[in-house]
Structure 1
Amino acid sequence: MSVTRHLPVMLIFKIFRAEEWQSLVENGATDGAPIDIADGFVHFSTAEQVAETAAKHFEAENGLVLLALESEALGEDLHWDVSRGDALFPHLYRQLRFDDVLWSKPLPFVDGEHLFPEGVL
């Protein structure tokens, strides 16, 4: 008898402006947003961190795209580094590839807040 275990998948999230998302779609890979390029890695957030990330770095911005990725699928290139508030944040130390993305959804800014897709927060 074989047993299959289903381990929970940990999603991590990236917020892109429309032009950054379009660049990834068109080119198949990206070094990320300007802050990612400057820091030398692609910044991600967990579900617990992503709303604060949106508020802090994308205040009042509309036309954003939320990307979801499976953390385990990124392998050894994903590092968990201490950042804001001494929390561990996921950082990708290679280009982000279009094939890494599980899904993408609009992240509109409505009535003073970003509206996350159901089930993210």
Structure 2
Amino acid sequence: MTGSVTRSTDAELIRIDRVEGRPLSAPAEIRVLAEHDRMLMVEVTMPPGAGSPRHVHDHESVGYVVRGRVRAVIGGVTSELSAGDGFLHPPDVPHEMLALDEGAVWLEIKSPPRRTW
């Protein structure tokens, strides 16, 4: 296996309106930045006031807030995150994300890779 590079202009861009089969409160954008057998890295852009409903999945997700503010509820614990903050969604733990104010952008790495939209 050799490495690879995905330029932002070449990244697969997907508009989503669901996560794990559940509707988002407003459409969001996913850019697939890297994907292989054991992980998937995406950039999520959520408009102001939009969010994912409470859901669970069978993979781990770690994330990093790039821009904006997010209200994250993970395992029943509510936190407000800003640029530079990170998060973890363990497998089978209920969680939800809500973009506040001006919206939010975060990176999310899923392992094993799952396209849950």
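Here mean count of other Cβ atoms within 10 Å over residues 13-20 is compared for structures 1, 2. The highest value is that of 1. In this comparison of 1, 2, the computed figure 1.08 for Cα Rg over 2.2 N^0.38 Å is attributed to 1. 0 is what came out when helix-only ellipticity at 222 nm (-39500 (n - 2.57) for each DSSP H run of 4 or more, over all residues; to 500) was calculated for one structure; which of 1, 2 is it? For helix-only ellipticity at 222 nm (-39500 (n - 2.57) for each DSSP H run of 4 or more, over all residues; to 500), the value 0 is produced by structure 2.
Read-outs: derived from the displayed coordinates by stated rules, not from any lab. These numbers were taken from a predicted model, which means no experiment stands behind them. Cβ atoms are built from the backbone, for glycine too; each structure is taken alone.
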